[in-house]
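Each structure below is given as structure tokens.
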Structure P
Amino acid sequence: MGRAEGVLSTDELALLARLELDHRRRARGTHPGQRRSDRTARSPELADFRPYAVGDDVRQIDWRAFARLERLMLRLYVAEEESVLNVVVDSSESMTLGSPAKWPAARRLAAALTMLGLGAMDRVAVGVLQRSGPHTPHLRLPGGTRRVLGFLAQLEPGGAAGPEELAALRWMRPGITVVVSDFLVEGSWRPALAGLGQRHQEPLLWQVLAPDEEHPRLSGDLRLREVESGSVRELTVTPRVVADYRRALIAHRERLQQDASSAGGRFLHTSSDDDLESTMRAGLMAGAVRRT
């Protein structure tokens with residue numbers, strides 16, 4: 001069984017061909033896609049303008065607007081609908097932890113999401129959750145598949161990541177922004193998610209945790225080191241401590257759900273032990289993915 005650029009198997013690609021992401025917000029674009037429009041028309045209907053960006057179709061530049069404004073502006077149409085998918089994957093050191101480790105599952109999920117977007121003729125970009133971290137340009141078929149999968153295949157985890165890094169990213173365009181992470185950091189994600197909403201991005205937080213992070217099997221006196229900050233804490237793990245951890249994890253997820261909802265987005269979680277079919281099934285149940 002072959003694997004596309006070492007990230008997705010042929011069976012997994014066949015599974016993804018029957019699915020697509022569910023975009024809550026309607027998109028206005030310059031290219032035809034597979035997203036439903038708010039209105040139907042026999043010919044494209046001019047809806048709005050936006051500044052030209054590198055990679056846009058130069059045929060859609062409005063030269064009369066350029067003569068007036070001295071800025072390159074693109075014509076946007078309602079009847080020709082093109083959505084944008086931004087995939088932000090956490091490649092920090094903490095993603096190497098867990099049994100099985102979270103990083104392979106997170107990278108595979110990021111690859112699957114990009115395939116769903118490209119299959120719907122969306123513009124898709126993928127990057128890491130780091131300040132000034134690498135990312136692809138926004139790509140479409142036919143050349144986008146090899147480039148996004150090649151980008152993900154060469155990524156190696158390291159460093160730290162959190163809400164401050166998300167707030168600092170500026171390469172994402174208006175559309176849906178999926179953040180794949182364990183979200184196990186101190187600090188609130190609400191300001192960063194509110195910033196996405198203000199930039200017309202619909203956030204989807206997809207948490208990936210390992211089974212031993214969901215249900216720790218630890219006991220006794222331990223010396224724990226935080227891999228990203230290097231801080232050390234000595235702790236005596238008892239059944240009560242484990243129960244407190246479980247309650248804290250549930251409360252943390254509730255806050256993430258609330259923070260995503262306040263920005264017009266969604267939250268869901270899956271396990272690093274899940275295969276892609278189980279992961280996509282969780283997406284279907286959460287309404288983030290739908291069958292075509």
Structure Q
Amino acid sequence: MSIMPNAVITGSNGFVGQWLAKLLQAEGYSVTGIDNSDLSRNPDITYEKINILERDKLESLFGRLQPELIFHLAGVSYLPDADKSPLGSIEINVLGTLSIFEAARNSCQGAKILFIGSSKEYSSNINANVITEDIHPLPENFYGITKYCAELFGQQYNRQFGMKIFFTRSFNHTGPGQSPLFVCSDWAKQIVNIDRGLTDPILSTGSLDATIDFTDVRDVVDGYYRILKYGKPGEVYNVCSGKGYTLEWILTYLSAKSSKKIAIQQEKSKQRGHATNRYLTGDNSKLKKHTGWNITITLEKTLDDLYEYWLKQ
């Protein structure tokens with residue numbers, strides 16, 4: 001009887017972590033999740049409550065499991081949270097990532113590690129409609145700065161210690177189970193509540209003038225898995241659809257699901273206080289070339305499933 005290989009997910013209770021765990025189990029991995037909550041949101045995986053800054057606990061876990069794959073998803077992922085507490089985002093996104101790298105270096109150096117970066121590492125003033133990985137990062141907000149800083153440390157761990165760390169600059173993604181802190185899920189939830197008569201037929205939004213590259217979370221986690229299976233250590237991969245969607249189009253598509261006439265109300269509180277990309281689409285050709293990855297789920301299907309998710313809540 002063959003022994004199942006081990007995979008570890010930090011931030012396993014998060015939106016992406018839960019979908020990634022399902023995929024890894026389907027691929028034959030024994031999955032261990034790490035998060036800072038008392039209980040796991042996924043009862044089907046092994047779970048350890050560990051703060052990623054607790055390097056000794058990470059070393060003990062990695063040493064015992066000898067994981068083949070480590071997916072580092074844990075971190076401050078909501079931009080306004082990083083704006084409110086720059087120091088807190090540095091502690092988690094930079095020092096927490098270093099804790100992961102050090103723990104792996106000391107206990108399971110053969111493991112493949114995926115560090116999840118962000119398209120927010122790029123400048124909002126890039127003079128290009130499609131962003132390749134060759135464009136030098138120039139982040140303009142605390143979240144993007146912490147992600148690029150951690151990426152630089154990871155590259156040095158590869159060079160100096162011969163580790164196998166891979167990197168993404170992930171663009172926006174959405175899908176069933178996403179927090180309503182994020183735009184598509186927020187709007188889908190509001191529309192369901194309007195249809196149920198729980199709120200007045202007024203949908204509150206931030207600015208609608210951005211064009212954004214969205215990918216379904218199920219395609220995203222497939223990309224993450226393929227990077228560690230088929231990608232090259234040290235490479236940076238844009239994980240994106242390569243298509244731009246206007247927020248106005250997304251709002252119109254979701255609003256059409258309602259039987260009520262919905263008024264749109266823009267609120268200043270939902271507008272970001274820092275520079276943001278008004279038009280940003282990524283080039284995913286390297287990810288496709290190196291791993292065979294491709295988009296399998298349309299944004300229409302993603303929004304349909306997201307709306308159905310909130311109907312069931």
Structure R
Amino acid sequence: MPSSTNSSLVSSVDAAARHAGLGLISTSTGADFSGSPTAVFQLGLPGDDSRTLKLELSESFDFDKPELLPEMTAHLAAEAKRLRNPRPDCYVTLGGLPIAFGKFEWPFHRSTSGADTYIVHGEMYLADGRNQNLYAKVAASVTVTFAEIVLAMEQPYAESFVYNAIRKTVDLGQLEFLKSGNRQPVPVTTRFYSRWQKKFVFTETDDQERLQYLLRKVYWLSGVLGEGKPVWVADPRDAQYLNTTEKELLRMAGDEAGEGLMHLDGEFASATTGLMAKAAEFQAALEAALNFIKPQFNESMRAGQANM
């Protein structure tokens with residue numbers, strides 16, 4: 001258990017989790033990249049311990065403040081819905097790659113190379129169900145100046161834009177899936193943020209691109225990886241990635257349900273036989289996306305000549 005001096009943090013997380021429909025399964029003490037203590041929480045849906053969420057915060061972090069509590073509450077509410085996905089760790093890129101995120105070492109730490117940045121390490125895996133053992137070790141970096149717009153350099157306040165920056169970097173052909181290798185850089189810069197709109201903007205997409213994205217998501221996450229079980233299609237993390245709204249994603253999913261390509265139940269959709277019949281199309285998109293990454297990859301990154 002975390003030390004008694006952090007009982008207030010445990011109580012705050014417990015209350016926020018319950019408000020989001022989650023249960024606090026366990027707490028433990030961890031350490032961040034620099035060795036400073038962290039509080040590690042395992043959260044889950046009531047009555048279902050088969051899928052859990054790991055939340056790791058600086059031990060001294062206090063989010064029970066007017067400027068921090070709403071974002072924490074929204075993060076946990078969204079995580080409660082993702083935990084209903086067959087594979088809560090899985091996402092899809094705009095190019096059609098099914099991926100899984102894991103082993104992120106929250107919170108951010110200051111760069112040890114002397115650069116004026118914050119860093120968080122993690123891994124991304126190709127999740128096409130074929131056990132190809134292809135993955136990328138990543139080091140997402142945020143400048144100290146850019147960090148000023150982030151409410152806190154902690155997991156609930158940064159996970160969405162970090163994951164989306166990684167997906168965007170894949171879309172640009174600047175990350176490669178390997179069977180081993182050095183950490184590859186993912187710079188999260190002001191190009192991903194609109195100060196005028198005061199929001200992250202990763203990709204400008206039109207209706208056709210969003211529709212294609214939804215079909216690929218439901219095909220891979222429900223049909224291939226989820227044994228036909230439903231996945232959350234109104235995910236705000238996806239909405240941020242595609243620069244749209246959850247309402248718009250849900251509307252488009254409803255249209256496709258009408259076409260017989262997915263079955264919609266509230267905000268969740270499952271793959272139909274009609275969608276699964278398009279397997280060759282989705283596999284071709286995956287192969288094209290993998291081939292796009294290889295020639296675009298910067299060889300200096302492969303050699304480890306990057307600031308991480």
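Read-outs: derived from the displayed coordinates by stated rules, not from any lab. It should be emphasised that the depicted structure is a prediction, and the values quoted were computed from it without experimental measurement. Cβ atoms are built from the backbone, for glycine too; each structure is taken alone.
Here are the numbers for the structure shown:
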{"read-out": "Entry that produces 4.0 once distance in nm of label points 7 Å out along Cα→Cβ at positions 22 and 158 is calculated, selected from P, Q, R", "value": "P"}
{"read-out": "Given 0.8 for distance in nm of label points 7 Å out along Cα→Cβ at positions 190 and 262, calculated: source structure among P, Q, R", "value": "Q"}
{"read-out": "Comparison of P, Q, R - label where Cα Rg over 2.2 N^0.38 Å, for residues 54-125 alone is highest", "value": "P"}
{"read-out": "For mean count of other Cβ atoms within 10 Å over residues 222-229 computed as 21.8, the structure of P, Q, R it came from", "value": "Q"}
{"read-out": "FRET efficiency 1/(1 + (r/R0)^6) of positions 142 and 166 (r between Cβ atoms, R0 = 25 Å, to 0.05) - structure with the largest value, from P, Q, R", "value": "R"}
